[in-house]
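Pasting the structures in now, so scroll down.
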Structure I
Amino acid sequence: MAYSSAEKAFYQRHYDGGLRLATQSLGDTETKHFLPGKRYHLLMSELDRQKRYGTAVEIGCSGGDCVAFMADKFKFDQIIGLDIGFPDEMKQQMANVHFRQANANERLPLDDASVDVFVAMMVIEHLFDPFHAFAEIRRVLSPGGKAFVNLPLVTSIKNRLRLLRGQVPVTSVGFDRWFDDKEWDGNHLHYFSLDAIRKLAGQNGLEVTRTACVGPNHKLKDLAPTFLANELSFVLEHRGASNVGK
């Protein structure tokens with residue numbers, strides 16, 4: 001995997017020079033990520049704990065908290081965690097779990113149609129080419145496979161008001177902090193709307209089959225995500241003959 005010097009510096013600034021081995025308990029991980037209104041909750045409602053799945057992959061898995069939770073709660077033949085780098089002690093942490101270094105701006109180190117469950121939470125907005133990212137999801141998903149993705153939305157009422165006042169939209173940390181951290185919008189490189197997400201999916205043979213808003217009052221936000229939500233979790237399905245979860 002090769003990085004240009006500018007690309008390496010960009011990601012190292014955001015990740016503070018590297019990843020750290022996770023120490024969070026499964027209970028804390030569930031509370032933080034998998035309960036209703038959290039980014040990963042759709043996995044809990046879409047996947048069947050009694051069924052056997054093949055390969056699950058999470059890109060941007062960081063220290064592996066959510067990978068560990070998935071391995072504990074679901075029956076996967078294997079789980080692969082991908083990120084920009086790992087400390088050596090993460091390479092053999094859990095049975096059937098493998099961590100690999102990968103640059104998600106490039107072709108992922110995964111075979112075509114080899115993944116049954118693909119997870120990318122708040123990752124694609126940090127990549128240089130969302131068209132490439134969605135094409136890679138389509139390439140690696142098996143027929144009937146599902147991808148669980150989370151992206152920020154630029155269309156909220158708050159951002160519409162910001163634009164009316166001549167301000168830039170905010171989809172990450174507060175505007176003043178951009179200049180303290182020297183990271184433009186928390187290193188978000190792209191803005192998304194629900195319509196844009198659906199078009200990206202459709203262009204790559206994927207379908208958005210379910211959406212869920214994130215954060216406080218998520219049920220209210222679900223009534224009008226385009227206006228009320230700052231971020232959205234959603235399910236993408238590869239529309240082929242299903243062989244997943246049998």
Structure II
Amino acid sequence: MRILIVEDEEALGSGLKYNFEQEGYEVVLAGDGQTALDHFEHDKQPFDLVIMDLMLPGMSGYEACEAIRVIDNDVPILVLSARTLSEDKAQAFDCGTDQYMTKPFVLPELLARVRNLIERHGSARRRRADGNATARSKSTVFRFGIGENEVVVDFETFEVSSAGKMHQLTTMELDLLRYFIENEGKVLSRGEILEHVWREPSDVTTRSIDNFVMRLRKVIEPNPSEPSHIVSVRGTGYRFLAKPEAANPNGNTS
């Protein structure tokens with residue numbers, strides 16, 4: 001497994017590289033965002049995960065995440081930053097980050113999160129690589145919506161077709177959408193979503209979940225400002241409706 005660590009603090013970067021190599025990972029260390037992008041564009045071997053600092057010289061970590069997402073939209077990105085404000089976390093998630101950890105951190109927790117992200121993402125990447133040789137099961141595709149507003153979710157390719165446009169989801173966006181679909185019609189609290197989608201202690205907050213939902217709405221909703229599939233349940237969380245016309249929202253939709 002191959003990891004890209006983007007960290008301008010040389011001692012910390014070298015320490016992370018050493019510890020991950022002791023765990024059996026191949027590690028590439030970049031001291032700034034542009035160097036990280038050069039590796040993505042020119043390395044022959046793909047990366048299985050990125051660990052990204054936010055306060056970098058020249059190009060910020062936010063900008064680097066956005067640029068990486070243009071090149072590779074589904075590689076897991078874990079931000080490791082001294083920034084602790086909720087606004088910083090929200091911006092990082094908006095840039096395509098999957099998880100966020102603050103410094104100082106505990107190494108065993110970082111190692112556990114990296115293993116979790118790589119394991120969840122690795123099998124999907126391997127299946128996509130073999131997709132031309134093996135037909136995909138119908139169960140990997142989920143359809144909802146009607147007519148020109150039909151949405152088709154392909155869990156194998158991380159692709160969502162909506163209103164004639166194709167979108168590529170990140171690992172966490174797909175996991176969140178899968179959780180909504182698997183619990184269609186149920187009211188899901190933000191606490192339940194944290195427990196079942198992120199699965200482990202995380203700096204993800206309820207506000208971060210709201211940001212992820214907003215991103216999904218931009219992809220699947222005919223009108224994101226008036227959502228009909230992922231609806232808000234005031235004071236609780238969210239409810240997914242594959243056929244909103246058949247449900248009675250009772251004033252819960254927002």
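Out of I, II, which one gives 13 for relative contact order in percent (Cα under 8 Å, 6 or more apart) as computed from the coordinates? Don't skip to the answer; put the middle values down first.
On the way: I: 20; II: 13.
Traced to structure II.
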Fill in: Given 1.5 for distance in nm of label points 7 Å out along Cα→Cβ at positions 146 and 226, calculated: source structure among I, II
II
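Consider the structures I, II: one of them gives 2.8 for distance in nm of label points 7 Å out along Cα→Cβ at positions 42 and 74 as calculated from the coordinates. Say which.
Source structure: II.
Using Cα extents along the principal axes in Å as the calculated read-out, with 58, 45, 31 as its value, let me know the right label among I, II.
Working: I: 52, 40, 36; II: 58, 45, 31.
That value comes from structure II.
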Discussion item. To test your reading of the models, identify which of I, II gives -8000 for helix-only ellipticity at 222 nm (-39500 (n - 2.57) for each DSSP H run of 4 or more, over all residues; to 500) when calculated.
Written reply: I
Discussion item. If distance in nm of label points 7 Å out along Cα→Cβ at positions 10 and 194 computes to 4.0, which of I, II did it come from?
Written reply: II
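Read-outs: derived from the displayed coordinates by stated rules, not from any lab. Predicted, not measured: the structure shown is a model, and the values here were computed from it. Cβ atoms are built from the backbone, for glycine too; each structure is taken alone.
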